[in-house]
Structure P
Amino acid sequence: MAMGLLAHHLARRGMDARVHSAGTLGWGGPATDHAVEVLADRGIDLSEHLSRRLSGDIVGEADLVLGMTRDHVGGVVAHDPSAADRAFVIGELVRLGRQVGPRRAGQPVRDWCAQVAGRRPPRRPPGLGSDEIDDPVGLGLATYRATAERLDGLCAEIAALLVPEGSVGEVVDIDPLDDHPG
């Protein structure tokens with residue numbers, strides 16, 4: 001759901017972002033029926049989405065990697081230590097991004113991410129428990145709706161932080177990840 005919501009908000013702000021989804025447990029299946037339904041209610045089509053497993057190439061190419069949990073982000077950084085300054089728990093990026101402020105026009109996303117990562121306490125793993133979003137897989141439609149509502153607000157704020165005035169037409173590569181993409 002994070003992929004669909006973030007792509008939606010970035011497009012609304014005029015950014016041509018390649019937003020991909022990869023999972024720590026990706027198995028090549030479609031998005032869950034609940035995820036498809038909840039995002040369809042918001043005008044976002046996930047019906048053709050297929051999950052994929054996180055790989056070094058995916059991480060290496062991404063300007064920004066977002067995880068739903070600290071375990072996801074820790075796994076990314078353990079897999080590719082060079083990603084430490086561009087891998088965030090989704091709520092962490094919003095929380096720390098507010099402190100840094102929006103990305104400047106023309107500033108590379110990776111540079112802005114490094115500034116945001118610089119706000120992390122030294123020698124601490126990324127994120128706080130309050131930054132995490134639980135995966136709703138296996139739970140009911142009401143849980144999916146609540147998760148989508150929280151993700152929608154966070155993704156809207158991330159889009160506002162990433163897309164300052166004058167950045168229209170820019171292309172970035174963003175990889176949200178979770179245990180069960182979609």
Structure Q
Amino acid sequence: MALPSTIYRTSIELADLDRNLYEKLETTVARHPSETNERLIARLFAYALCYSEDLSFTKGIAAADEPDLWTKEPDGRVREWIEVGLPDFERLRKVSRHAEKVMLIASGSASAFWRWQESILPKLAVIDNLTILALEPAFVAQIVARLQRAITWSLTITEGNIYLTIGTDTLESQILFLQGER
């Protein structure tokens with residue numbers, strides 16, 4: 001018998017001063033049994049960092065041919081493909097041909113991230129429509145330690161910095177811009 005997904009209800013008060021965007025984001029997110037808590041956190045940050053009214057979660061990890069999030073045109077074409085993790089060069093090259101913009105929130109264990117950064121990241125420079133961001137692994141670990149099924153965050157983004165309030169704790173980190181537009 002397969003394990004069921006774990007459901008998280010999220011409420012994020014988003015103040016993205018860099019984009020002059022102020023929204024209350026309320027959504028339900030399912031964590032696949034094979035997905036880590038770190039990856040779930042990265043998906044939620046991808047949602048907040050890239051938020052627009054037509055951004056939606058996909059089947060993600062359960063569907064190899066879909067990103068974690070995307071924005072589609074009314075005719076079904078993918079405008080923005082948002083991936084979370086440490087994908088290989090071929091996957092990103094392929095999707096960059098089919099989407100107007102590709103965003104990668106690079107995330108994984110610290111050792112896997114540094115190996116990926118040394119071996120894959122330099123190859124990705126040839127993909128013009130690719131932006132790569134990363135969250136500091138220690139910052140993600142602090143959030144995972146506070147993870148609950150009902151997620152309530154107050155998230156402020158300004159000048160490439162993140163200020164996240166969870167309950168009475170405020171955590172801060174830089175957004176690491178590895179490639180593409182800020």
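We did not get these values from a lab; they are worked out from the coordinates using the rules stated. This structure is a prediction, so every number in the text was calculated from the model and none was measured. Cβ atoms are built from the backbone, for glycine too; each structure is taken alone.
Worth pointing out:
- With relative contact order in percent (Cα under 8 Å, 6 or more apart) derived as 22, matching label from P, Q: Q
- Winner on Kirkwood radius over Cα pairs in Å once structures P, Q are ranked, highest first: Q
- Which entry (P, Q) yields the derived value 1.6 for distance in nm of label points 7 Å out along Cα→Cβ at positions 83 and 107: Q
- Here distance in nm of label points 7 Å out along Cα→Cβ at positions 3 and 35 was derived from just one of the structures P, Q, and that gives 1.4; the source is Q.
- FRET efficiency 1/(1 + (r/R0)^6) of positions 99 and 139 (r between Cβ atoms, R0 = 30 Å, to 0.05) from the coordinates reads 0.40; which among P, Q: P
- Structures P, Q, by distance in nm of label points 7 Å out along Cα→Cβ at positions 51 and 131: label with the highest value: P
- At a computed -13000 (helix-only ellipticity at 222 nm (-39500 (n - 2.57) for each DSSP H run of 4 or more, over all residues; to 500)), which of P, Q: P
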